[in-house]
Structure P
Amino acid sequence: MTGAAQMATRLPAEAGEPLRLRRALRRAQRARVLMGLALIAPLFLWIVVNFAVPVAILLFKSVDDREVILVLPRVVKAVAAWDGNELPPETAFAALAQDLREAHDARTLHIAAKRLNNERPGFQALLNRTARALPADAPASWKEQLRTFDERWVAIDTWRVLARTASPWTPVHLLSALDLKLDDNAELARVAPDRRVFLTAWGRTFWIAGVVTLVCVVLGFPLAHLIATAPPRLGNVLLVLVLLPFWMSLLVRTSAWLVLLQTEGVVNDVGINLRLWSERIQLIHNRTGLYVTMTHILLPYIVLPLQAIMKRIPDSYWRAALSLGANPLTALARVYLPLTLQGVGSGALLVFILAIGYYVTPALVGGPNDQMISYYIAFFTNVTLNWQSASALSVWLLLLTFAVFAIFKSVFGLDRMKIG
């Protein structure tokens with residue numbers, strides 16, 4: 001075979017070689033992408049199940065308002081086109097009577113009664129009493145019949161309450177979490193003085209969290225500096241002692257402080273024996289005991305990021321500042337502290353976010369005036385089964401947590417922080 005013939009037979013194969021290589025490269029890239037997706041799929045699923053889905057449920061429950069629609073559907077339909085200026089027609093009263101009878105027989109009236117009672121106190125008793133008194137036969141006028149049961153049935157305000165609850169969505173729960181409500185004119189107004197509890201609870205929550213965070217920073221900074229600058233063996237021992245509380249249950253640590261701080265406890269015994277005070281003092285079930293217990297529990301969360309930052313600061317910086325004429329306080333304020341600012345910010349943020357969500361420690365150690373917002377979330381969830389109010393408080397707590405994170409991020413530059 002001549003050289004020209006051999007070249008002619010090789011050209012098709014050589015021309016197809018780059019195409020096969022590109023296809024193989026694309027298959028390898030797809031395989032790597034699929035492998036990466038398979039590796040992150042469990043983590044993504046865990047985030048969706050444990051974070052995204054609960055948050056979505058909270059958001060839905062906080063604005064969900066279908067109780068009246070489900071229990072009193074005819075009333076909702078009757079007031080849909082009502083202008084609210086005069087009493088609704090006779091058909092609306094007949095619809096109310098029929099819905100009340102069916103709901104009473106099905107034992108579902110309490111669902112709508114509870115929602116309406118939140119809108120106006122006394123509505124639950126009104127519905128229950130009216131449902132029990134309904135006659136078996138239809139009267140000539142349901143309007144006049146209901147008037148004999150209670151004069152409130154012929155008051156426009158009563159029907160306006162029914163009309164306001166006829167929508168499947170409502171901001172009422174979110175507003176009530178801030179001690180606000182919508183008045184009869186659909187304008188924002190404060191709730192009655194005897195029902196204003198949440199703003200005080202929010203202020204108390206952030207005050208306690210702020211004080212605990214400040215105390216943790218003051219105590220954690222020198223401790224982290226000691227761990228970071230100590231010889232390796234001593235530093236490891238100190239770090240283990242800081243981490244030791246993590247190996248015990250939160251309930252166990254809180255209960256231990258109950259024993260230590262009680263009137264006949266160890267702290268009072270030591271104080272009297274050392275003549276620090278002459279009489280036994282109340283250190284538990286008050287704000288003092290709460291500060292002490294929460295500080296002890298949350299202190300490691302600021303020591304760990306701080307000592308990680310401090311270990312990265314060369315000793316030569318401190319010596320250079322002193323050799324250039326700065327005194328120790330000036331070197332601390334103008335050299336060392338700015339370098340540790342991100343560690344302080346990350347640790348303080350972690351402590352603050354954990355503190356505002358505390359429930360067990362304030363419930364066991366604090367007094368009646370020391371309960372934080374998480375107490376009300378647990379109360380609505382476990383005692384009254386008011387999921388809407390619990391969800392509304394949780395949504396506000398989540399939003400405020402994001403706001404705190406954004407503030408710390410902008411002030412301390414946490415997005416630029418690198419540890420290790």
Structure Q
Amino acid sequence: MNFDYSGRVRSLSAQLLAFMDRHVYPNERVFLQEIADNRAAGKTWTPTEVIERLKVEARAAGLWNLFLPNSPRAPEGLSNLEYAPLCEIMGRVPFAAEVFNCSAPDTGNMETLERYASEALKDRWLEPLLRGEIRSAFLMTEPEVASSDATNIACRIERDGDHYVINGRKWWSSGAGDPRCKIYIVMGRTDPDAPRHAQQSMVLVPAETPGVEVLRPLHVFGYDDAPHGHMEVLLKDVRVPVANMLLGEGRGFEIAQGRLGPGRIHHCMRSIGVAERALELMCQRLSARVAFGKPIATQGVWLERIAESRLMIEQARLLTLKAAWLMDTVGNKVARGEIAMIKVVAPNVALQVLDWAIQAHGAAGVSDDFPLAYAWASQRTLRLADGPDEVHRNAIAKFELGRQVPRPAEAAR
């Protein structure tokens with residue numbers, strides 16, 4: 001395994017760090033104030049001018065679509081291993097990834113379209129997504145079933161001549177609140193009588209199709225994540241052309257597994273960035289505050305926590321890089337064990353470092369004067385998104401049992 005960064009990656013990292021210093025960090029408060037002003041004016045779900053302005057700067061700087069490997073439509077795309085340090089940098093500020101057209105769920109949706117859509121569908125939907133002209137949403141999770149098991153999905157997709165008719169209710173459809181969201185990737189059941197992993201399919205549904213109704217936004221620990229939003233969406237007798245089916249009927253579970261691998265590791269890369277910034281803020285706060293006659297940073301418990309934070313971050317980063325390297329060299333399927341491991345490890349590491357950083361800031365840590373409370377809410381949610389910890393731990397244990405416990409024939413020898 002070689003995790004050394006290429007000259008191109010080192011150059012892009014330097015560019016990205018400079019861009020963050022010049023454009024992103026100075027606009028954190030501007031972004032929040034614009035969101036607050038829009039909300040006060042009754043325009044909660046309005047895209048922010050600051051991000052749209054920064055997108056122009058990012059694209060001009062060549063910091064655009066860095067996430068998508070092996071695509072002739074995005075030649076600037078990097079391998080998973082190359083993208084890791086850049087994604088980590090973006091993760092330090094919640095809105096930064098969108099500035100570079102590298103934010104979820106668009107990244108996962110663009111990868112899905114690149115891998116599984118027809119050329120006509122790529123022309124219609126992937127190209128404007130790559131240009132940052134529209135946004136997208138992924139409709140998989142449902143309120144009425146345990147969606148951590150994708151085979152439970154109950155939304156129906158039924159063939160009717162040259163169309164599919166879709167009926168179901170989805171929620172936590174991230175991005176569906178944004179008026180720029182023009183296309184949904186919807187997972188539903190096409191054949192309830194097929195084998196368990198061949199019942200599901202994925203189909204593209206334009207957001208303005210009759211029968212699509214965005215019911216409400218869902219808040220995360222009180223945050224509405226405007227203008228992005230996490231929405232509950234009703235699909236009632238929604239009709240789309242048969243050509244909108246991805247890969248073919250019964251391939252939805254396969255597509256989901258292919259889509260969620262890169263999506264999961266991107267989340268983990270950003271989590272490392274979250275943890276790094278939390279540690280940075282913690283050290284600054286502890287060094288600046290005096291309690292009981294000396295800087296808090298010199299007190300034993302905080303020295304222990306600082307050291308432990310660095311140890312955990314470095315371990316999590318190495319596991320992230322290993323998973324990314326395996327995805328690049330042997331494929332997502334073979335790397336699924338490492339992907340599952342880092343999906344458990346990275347958010348939990350970030351949460352622990354954030355918790356200590358919040359404690360170091362005292363009451364200020366739970367306020368919105370610092371980015372820690374919002375980061376904690378996002379990372380806590382990540383322990384559920386793209387599969388809960390329990391599902392990943394279950395998979396990890398099964399992989400390990402398969403490695404360690406001999407099969408009956410082997411045991412007899």
Structure R
Amino acid sequence: MGQLMSDELVINVSSGIIGSDLGFVDGWVNISISDGIIQHIGRGKASGRNVIELGNSVAMPPLANLHVHILDYVMPEVGWELDLDDLVGDPYGVKYRVLSKSTPNELRNAINRFLKHSWMHGVGFIAEFREGGLSNALLDFNSRPETHLVLGMPVNVSNAVSEFVEMVRYVDGLAISSPLYYSEDALKELSMLIANLGVQVHVHISETRETREEGDLEYLLRYLRPNAIVHGTFLSRDELELLKELNIPLIICPRSNYWFIGRLPNIRAIYELGLEVGIGSDNACWIKCDLWRDLELLSNVLRPMGLLNPKWVLKAAVNSGIIGINNYLVEGGKANLLVINSELTSINYSKDKYLALIKRGGPEVVELLMVNGKVRHCNEGLKNRFRELSVAFGFPSH
């Protein structure tokens with residue numbers, strides 16, 4: 001490696017998952033970072049006073065939680081014995097009654113706790129369905145990390161277009177709980193508005209048998225083309241093939257679907273069709289923000305089907321491309337970096353590195369999470385080192 005820039009940070013790791021193909025590099029890798037950008041990725045160890053060396057480590061892209069309801073984290077496990085509709089049905093479900101009684105400070109506290117806990121689990125990117133319209137969109141507007149995307153949910157679907165116009169300056173896009181709640185005219189107007197604004201729109205589709213039988217997918221696609229569909233639990237192979245043809249990604253929520261309705265989407269069809277997939281944890285109130293658990297569940301489901309491809313599972317877990325964010329370790333890309341302990345995950349000894357990662361990952365193995373060049377979480381041993389480097393080089397840290 002050549003002469004280091006004075007404002008450059010270099011991280012040495014003992015292995016890495018590099019590039020858009022998530023290739024595993026076994027052996028020392030040095031990653032040079034400046035101005036929040038990965039300037040260089042090289043083999044071997046670099047040296048210098050601005051170098052951090054992490055042995056027994058693997059660098060990889062951060063995880064991406066592409067569908068989550070954060071505000072209900074204000075009261076975890078409330079009403080857990082009830083069915084899905086009684087829990088989250090809008091506006092009469094337990095969740096909405098709890099949110100209506102929560103103060104802005106309580107809701108902000110729930111958001112901050114969720115972000116902190118997500119970073120501890122190695123999650124760098126979040127796409128949130130934010131309930132409560134404009135007032136709740138403003139809760140954290142001035143302090144929201146740029147990698148936390150908020151999709152606003154209108155309170156009154158009969159006035160959804162006007163509501164979304166009011167809140168669009170404070171959110172990253174539109175969240176639709178179900179297209180069946182909206183009139184044809186509202187969906188048409190929202191479609192034109194979204195096209196003009198160029199923002200994201202994600203939609204719950206066929207999470208339950210009832211909404212599938214009511215034709216929610218067909219009704220939506222008649223008037224509006226979303227950036228992503230969420231759940232798809234009851235979509236048939238033909239309907240999943242339609243999503244593939246239309247280039248519409250599917251965000252699956254395995255643990256949530258299993259918890260609420262005891263069923264997963266048609267994973268075999270999703271895999272065999274090559275549908276673009278992301279993963280979400282869904283309701284923070286009842287589902288822990290630990291995507292590693294979703295990865296293990298997916299690997300457990302795929303194995304009896306003979307679909308032995310743990311790399312596919314990992315690709316889904318880091319696929320923030322669905323929300324327009326490139327999330328690979330590449331030169332010239334943003335410094336988005338998750339470093340995990342390869343000893344605790346037994347990656348050093350594993351015959352399949354990807355399988356060891358998705359089965360044995362967890363918050364206890366997270367050494368460092370850097371997003372857009374900012375340290376969001378690191379172990380105790382690294383904190384002082386980053387403080388030293390912040391003084392010497394002006395690097396962003398906690």
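What follows draws every value from the coordinates through simple rules; no lab data is involved. Because the structure is predicted, anything quoted here is derived from the model rather than measured. Cβ atoms are built from the backbone, for glycine too; each structure is taken alone.
Suppose you compute FRET efficiency 1/(1 + (r/R0)^6) of positions 32 and 272 (r between Cβ atoms, R0 = 35 Å, to 0.05) for every structure in P, Q, R: which one lands on 0.90? For FRET efficiency 1/(1 + (r/R0)^6) of positions 32 and 272 (r between Cβ atoms, R0 = 35 Å, to 0.05), the value 0.90 is produced by structure Q. Structures P, Q, R were shown, and FRET efficiency 1/(1 + (r/R0)^6) of positions 48 and 168 (r between Cβ atoms, R0 = 30 Å, to 0.05) at 0.05 was computed from R. Supply the structure label, taken from P, Q, R, corresponding to helix-only ellipticity at 222 nm (-39500 (n - 2.57) for each DSSP H run of 4 or more, over all residues; to 500) with the calculated value -10000. Structure R accounts for this read-out.
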